[in-house]
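Have a look at these structures, which come just after this line.
Just so it is clear, none of the values below were taken in a lab; they were calculated from the coordinates. Small disclaimer: the values here were computed from a predicted structure and weren't measured.
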Structure I
Amino acid sequence: MKDRVLVDTSVWIDFFRNKETSLRRQVIQALRDSNAYYTGIVALELYRGAKTKKEISILDKLFLSIEKIMEREETHKEAGLMGFELAKKGITIGAVDLLIAQLSLENNLTLFTLDQHFKTITNHYPLKLL
């Protein structure tokens, strides 16, 4: 995988649940190529969903091994304005997903996600999806 990718929570969940899938192979390749990135909000969602201390330990190791994308001073405002503009068009996107989309856009990352509502954003913003 050549693109730098922000791996969304939905992909990490599938990655950890399923052993042999093309998605898992893509994530492994991105990890090997040092092209996988995460954000604080994705980490929060994954830690929140952990069921055991072993899962927390696995997440700790994962997040130590890949680069974290940090929010800028204007990130939250820009994500909110994206939501505002989409809402004027009758489109409602949750705050977490707006933040993930904005972080992808401002860091020129391809978003690796299974959530189809990000596709709606691509109709209005230059968000790249894998």
Structure II
Amino acid sequence: MKLVLRAHHLLCLQGFQGYGYDEDFIKNMSLINSLIRESNIKIEVVNRPDDICKKCPNLENGICKNIENNNEIVLMDNQVISKLPNKEEFDSVFLFDIIEKYFSTIESIYDICNGCRWWRICKFVKSIYLNSR
């Protein structure tokens, strides 16, 4: 199976706790979060709407309906992509090993995640903060 995921969503999935925009979004995110933990999952990493965005109520004509927000999201994606090997497709286990290696300090995620509405309650952010003490 193959998933298409925005690069910054690789971080979001680490801290997903069942919050989201609406029930459809949460169900979809939960499904994808469980799929990435299975073997034989391939992931294409992109800086455009992905399999998670398909259920986002803010997606309109293939982008976030708030253009300024969309531009910020692309920048977040590009920051994550800059740390990844130049490949079109990754094995999910290998990919999340890379994510863990490069995004394990508050400094490494701050510029990407700080503006997120879930920042204060994200278990990914909390675990990094606790491990850095």
Structure III
Amino acid sequence: MPEDMNVRCGWLKGMYIYTIIGAGGFGLGMLVMPSVMRTIFGWPDQDPIVFGVSGSVYFAFALLSILGLRSPLKFAPVLLLQLSYKVVWFIGVIIPLLIAGAFPTYAILLVVIFATYIVGDLIAIPFPYVFARESHK
């Protein structure tokens, strides 16, 4: 890695910890106690298979983020994927709901949480490193 590349290791590790706690707790809750999670967050009943897939994905992000604590740069694409799906969710789901006037109030907390991940990932991800061509010596 070139020495002049700006890498914020503290931010990277902070986002991994945030993902371990936030996504890990969220995903585990969705897998282990889905009805409790729906009650806590005021979510409507959902298909258990799709709900379980979502919980599994969140929990997988947490597991990969544990590895990111050991090798922050190597696992930066985990944060890039997290950033990508959240931005796509905002554009493809939240904005159309807002335009249609059909935004559910139970989604406010999730929108705020996802927005904090987007901002944190944008600060933490070393984009020049992630998108750099691999040099073969």
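For the read-out Cα extents along the principal axes in Å, for residues 18-89 alone, a value of 39, 24, 18 was computed from one structure; give its label from I, II, III. Attributed to the structure labelled III.
Each of I, II, III could give helix-only ellipticity at 222 nm (-39500 (n - 2.57) for each DSSP H run of 4 or more, over all residues; to 500), but the derived value -14000 comes from II.
Here Cα extents along the principal axes in Å was calculated and came to 54, 35, 24; which of the structures I, II, III was it taken from? Considering all the candidates, the number was obtained from III.
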